[in-house]
Every structure is written in C-alpha cells, then in structure tokens.
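Bear in mind that the values in this text are calculations on the coordinates, not laboratory data. Keep in mind that this is a model prediction, so the values were computed, not measured. Cβ atoms are built from the backbone, for glycine too; each structure is taken alone.
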Structure I
Amino acid sequence: MAAAHQPISMDQPAVLRFAPSPNGLLHLGHALSALENAAMARRLGGRLLLRIEDIDRTRCRPEFERAIIEDLAWLGLDFEMPPRRQSEHLATYRAALDRLDAMGLVFASFESRAELKALVAERAAAGGRPWPTDPDGAPLYAGRGAAMSAAERARRIAAGEPFALRLRMAEALARLGGPLAWTEVDETGAPASHVPADPGRWGDVVLARKEVPTSYHLSVVVDDALQGVTHVVRGQDLREATAVHRLLQALLGLPEPVYRHHRLVLGADGRKLSKSEAATGLAALRAMGVTPDEVRRQIAHGE
C-alpha cells in the first residue's frame, strides 16, 4: 500500500508559486497565470514564489530566464527571490525516482518514437479498434519494456542506449488504499469541488529520460512539497495532469495541495497560446508601448 498522503491544512499560511519554463518568451497566457497566483496570494496573505522549470537543458536558455524576470517585474509582480531552479536539484528528483524504483514501480523502455508508432498501429489492427490515448491525445505506451529483466535494463542503459523510465501504472494503482481526488478551489481560495482523479487514463507515464533526468510530473510534485506549496494555481490545460500528480504524491507520501485551474487565453484560431506567437509576447507588447494596465485589461476581457 502507498504511503498515506497528507492533506494540507487550510489553516496554515498560504504558499503559491508561478513556474514558467525558460524555453521561450512569456505571453499573455503566462501573464494571466502569474496574475492569478499573485491575486490569490494577496487575498490569502500568503507567500508568492517563482520557480524556473529548466530541466530540459537543450531548450531552456539563461536569456529566456532573464526575460521572464524582466516581464514579471514590468507587470508589477513581486516574487520571493532568488527563484528555485530545477536544474540545480536533479539529485533530489533522482532520489524520488529511486524510491519509486525500489517499490518495483519503474521500468525502462527503449523503443524509438517510430517503433512505438508502429507498435500502436500493429496492436490497433490486431484488436480491431483504435489504440487508447491519454487525455492529451497521445497513444498510451504500447511497448514491451515492462517485461524486461533488471539485468537487461542495466546492460542497455550502461551501453548508452536512449531510454525512458516509466511508471508501472497498474502496479502503482494497486498500491493505493482507495480512490484519489483533489480539492478544486475558487478564485478566493475557498473549496469549490472535490474532483475524482483517474491517473490510469495516462498509462505508463514517463518519469525520466536519458537526456532529461526527470519529468515534469515528477519534479513538480517534489518541488511543491519541498517548497511548502499549499495552493497550485495553473491553467486548464494542466487540469487532467493533476491525476498523475495526486498519484505520485500518494506513492511518495507527499503533502496534498489544493488546486485552481483557471481559464486559458486563446489565440485568434481558438487554440491555447504558444511561445512561438510573438504578437502576444509580453516583451513585444512592451516594445509597442502597451502598458501593464492595458495587459491586465486585455486579459480580464478574455481577449
């Protein structure tokens, strides 16, 4: 059975965090999330932390981190400094991964993306139905890594082969003492709903890769626990991922924060903004003479 989770007391001081990745410039969607965090921290009289999620060293760059800090200062937001940088805490995430591995909940997969795509097609054809997908629309893992022996796994990793370390989802769920859920709060921080969590929909999620030694899922729950985060405020695009985070919190015996998943700022095509859309970038808007108050009004109107 998994270690019991520890619901955070609503009586303790609130701690919130804004956690961008420095792999591009901030846009209006990031501004909304930062402002939502700041507003709730102010309302609850809590702390406001900045976390730099820079685990992907091939895409994250120091100049983007500097731009993030400049943009947040321009918006008039006051975060506790210095920020926590995930790249400085890889050993901490490795320790959490090792704990899961010691429970027998981690396996290695060595298939390439092309090989996995072929396996999905093969299994879908054999079953006469589409292969299941996760909430983001990606096919669930269809490889055979879970059956590999520990010796074979160690040999192939030592040989330098590319790999992903994945969670044995079925075994992880079997360790739980009961169903999972999370508390969704409103903009005041008051509990609004009790949301059932179904992490099984994600299949055998990736916890680390050869080139990136921790995943977003693993590092975010470890960081939230270590930083004492009580309220996680982020966009609706991450709502479904909360099920995986609740599972990892339960397995690792980590505190359970409350969550608020706010609306997204959409582009002209109706899709979530991306960092490649320079027209909505805060630096570009600032260069055009747009003021922070105008950005706030634009976001408030959902434009």
Structure II
Amino acid sequence: MRRREVVKALGCLAVAPLALSGCHGPGALRLGIHPWPGYEPLYLAEAFGWLPGPVEMVESSNAGGSLAALLRGELDGAALTLDEVLQARAAGLPLTCVAVLNESVGADMVVTRAPLASLAELAGKRLAVERSALGELVLSQLLASSGLERDQLTLIDLPPDRQPAAWRAGHIDAAITYEPSASRLLRYGAVRVFDSSQFPDLILDVLALRLDRLPWRGAIVSALVEGHFRGLKHLKQSPGDALRRIGAWRHLSLEEAQGTFAGLELPGVAANRGYLAPQGVVMEAAAHLNRLMEARGLLTSPADLEALVTPRYLPEREV
C-alpha cells in the first residue's frame, strides 16, 4: 500500500489528496480507501481538514488492497462495496455499515474495442477482470446477459488501475472496469457495452467499520461520517472547485472528472437513513447478494446479516 503525505495547502490542486503520516497513534482509526468517485467526498474532507485527527486514511490502488489489509487486522474499517463487506463477514470479520457512500447505476461497466451487435460477440475475447467480489459480480451479470459460459472468454486477472496500460499495449480486448480507469479507457477509444444500470440495487459502496473496534470510538466515527457529508456538500455546492481538485488528483480533465460521477447516486443524510433502516435498501440488497454470490460460488455459505447496518453515527440533520 502506498502512503501519501498530508495535504495542508488547500490551494494546491495538483497534490495527492490524502493526509497520511509515517506512523499512527494507538487510538487512531485506520481507514482503508482507494480511488473511486463515490469516495471523493472523503478525499475532499481530508484535504480540507474536515476529518477528525485520530482518523488515518490508508490508500491502496484498488479495492482488493483494502480488503486484504482488513483481513490481516491492519485496518479498523474501509470504504468497500457491499458485496466485499459480505465477503469479509463470511470470513469472520465483524463489519457494520455506518454510511452509504454511493449506489452504482451505470458507473461499473464493460468496455470493448468496438461496438458489439450483441454481448455474445465477446466469445473468445481477452477480458480483463479484477479477481474480487465486485469483479466476479459484474462478470456473473455479464455472463447471464450474454448467454456465454466462463470458458468461452479468456479471463485475465487485472485490476482497473492496471488496465489502461494493458489496453494500450494490446494485451486485452475488453475490460470490466470502473472510474477513474474507465475514463482513461474511454479516452483511448474504448466503447461501453454493458453497465450496472442493467442490474440496479446491487452495487452499493459503504463505509464499513469493525464492530469490535467501535465501542470506544463512537465520537470519532460520528465525526468521520460527518466529514464525508461535508465533503459531499462541497462537491454539490461548489462543483467547479471540487472537480478541479479531483481532476488534478486523478490526472483527468475537468470534463472527464465530471464524467466519472455519471451513473452514481450520492445519497445525503436523509437518504442514508432509508438505506440503513432495518428493512432498508442495504438489507434488501444484502439478502439478494447473499443468494446471488452463493449461487455463483462467490460465497461458500451466506454471510451473517445480523448488525450489518447501523444509522447511529449519522448526523442528526443534513450537513
């Protein structure tokens, strides 16, 4: 995992957005994160100093890095997709969702080098896909929609951050990808042929923390969640400033940075209460994912859903 130095100069748009030091105190809450548009409000909150001091964001290049560090006990929580949370819970890690950061309604996609008359034309193609719960989830939906079997594709284990280089080198014909790598692939001529708008209510990104490390950190967690919503408010109320920063961090133009949010729902505090309700969107999605992931072999048995969500750390009102 890479570390980045603290971003203190708010006017310096070209620097990396993380505030990371070389060590952490015993009471620090270590949060795993990786580049993804739905997590940018947290990066903005970090850049503006809106996160509590005891929080340290630890960045990896992709979701697999955060999940692996969680399973090694190196992190107290992470920004993850809901299916990754279920995967961790099935492995015995007591994660609970304290906020929904985004819902993907088109932001996770399959791209190819040329338009397809039908998805069945992917047969025989070299398809890059990250060996992760999310990658497998999108792949399973793609196979169901195309009518293809896994062995009709040449699957190449490649996380999105490594896909643009492989694409330019001609090593892959198609990719299951997400931002910011998706924008780079589209810039290189890739064509979107399938995306998460075709299977809504399945890909949710959440802020997930370990239940066993929460009891003495309630105030820190509340401040962390509030920091996310302050970052989200800045993104919505001052999009020009926020997108310039994000574009500089991700090496994207202003237009490309804006485009990375296409296909994403970014719920505020009120919407989060609905998402995190006992019979809300997250619990319904988790039950659906449990069945789907077990059927597809992504889980050997369903993950325990007890205490999967809690709204207790949400702000009392919109930030």
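Which one of I, II has distance in nm of label points 7 Å out along Cα→Cβ at positions 144 and 264, as calculated from the coordinates, equal to 2.5? It traces back to II. Given a value of 0.65 for FRET efficiency 1/(1 + (r/R0)^6) of positions 176 and 232 (r between Cβ atoms, R0 = 30 Å, to 0.05), point me to the structure among I, II it was derived from. Structure II accounts for this read-out. One of I, II was used to compute Rg and Dmax of the Cα atoms in Å, and the answer was 18.8, 57. Which one was it? The value was obtained from structure II.
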